[in-house]
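Structures follow.
Read-outs throughout are calculated quantities, based only on the coordinates presented, and are distinct from any laboratory measurement. In this text the structure is predicted, and so the values were computed from the model without any measurement. Cβ atoms are built from the backbone, for glycine too; each structure is taken alone.
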Structure I
Amino acid sequence: MKWINHLAIAGATTALVAPALVPVALLGSTAPDWLEWALEKLGGRKVKHRGVTHVVLYWAGVLAFALGLWDFHGILAAFAYGGLTHVLADSLTVSGVPFTPNAERRFHLFGGRLRTGNTGEYGIAWGIVGVCFVLAVLFKPGGGSGWYPFFYDWHGLYQSGVVDAKEWKDNRLKFF
């Protein structure tokens, strides 16, 4: 998959749960690819694309480790989640990814029918973004009241006295 789609999937799904961790998840969503380059520079030998940095079990293990133990503000978990979304998205493609380090066969989700750069890849990625957008609108915390990082409740803020009438009028039709 293309990086834009990896970024879209990790960013949209992370924004539903922890909007503050979106930048870390975005960094993690590209990590399996740039870690190949880093390992080449550090190790001095060629690293196969979708090889050791794309092992599903590694990313799932780091995520489980981060969630199971103390993790400073969820940063490691968000990074590992981004990496896991990357390898799972790559598993939708024809070439797939290894599930375990010594796997003989590649792991494919839904038969691995996508080709990198085709419209199906963009359809799945942006479909996930659309579903996340709908979920964000439907399940605003407190039934629409309270602070939500993407959709401000200007009427509620005005009613509770947090903002004045001018600020409410200036912002009431801004949805983002």
Structure II
Amino acid sequence: MLQRLFFALWPDDSVRTHLAGLAEQARHRCGGRRTADDKLHLTLAFLGDVSPPQVDELIALTQQLTGPEGTWTLDRLGHFPRGGIVWAGSEAVPEQLLDFQAELWASLATLGFIPPQRPFRPHVTLLRQARQRASHDIAAGHLPLAWTYHRAALVHSAVDGPRRRYVTLAQTRGPDQ
């Protein structure tokens, strides 16, 4: 059975709480459907539907990788018109995050995965189907927000009735392992 997989960074509880507050503030102003608190994340690589043998290879690959480690400062809101997505992101992306994402795709290529053609634009989806764009005043009191990260996760987006739940299958090693 195929599994829908992606690599992600998960925020700690404090960052998640701030992002949830920002998402709620944005929902009041923009409408739309909020991302559930436990699903707030940064996608590093979306793999799509993966066969069981590839899942095993990806778990082994993930456990061999180290990091990433650093701090990402979220300092702006944005909007993707397709899907009415309101997101939190940053003006500047840390080099170590860009380097890890490139290294991750290079490793995935050895397993036959093809990186996307569009550039990596790190963001956290706060809303879907928003009726209007987010204005920057929504972020007052919530941004800037420093997100310190230490490892990435291979995640299965599992069907759970009408919804999806995220199940971590493996994590990269921490920088001190």
Item to check | For -18000 (helix-only ellipticity at 222 nm (-39500 (n - 2.57) for each DSSP H run of 4 or more, over all residues; to 500), calculated) the corresponding structure among I, II | outcome: I
Next on the checklist: If you rank structures I, II by distance in nm of label points 7 Å out along Cα→Cβ at positions 24 and 48, which sits at the top with the largest value?
Outcome noted: II
Next on the checklist: Out of I, II, which has the highest value for distance in nm of label points 7 Å out along Cα→Cβ at positions 40 and 128?
Outcome noted: I
Checklist entry - Thinking of I, II, which structure, once distance in nm of label points 7 Å out along Cα→Cβ at positions 120 and 160 is computed, gives back 2.8? => result II
Next on the checklist: Say we calculate relative contact order in percent (Cα under 8 Å, 6 or more apart) for every structure; which of I, II gives the highest result?
Outcome noted: II
Item to check | At a computed 26.1 (mean count of other Cβ atoms within 10 Å over residues 80-87), which of I, II | outcome: I
Item to check | Structure with the greatest value (metric Rg/Rh (Cα atoms, Kirkwood Rh), set I, II) | outcome: I
Checklist entry - For which of I, II does distance in nm of label points 7 Å out along Cα→Cβ at positions 64 and 136, calculated from the coordinates, equal 4.5? => result II
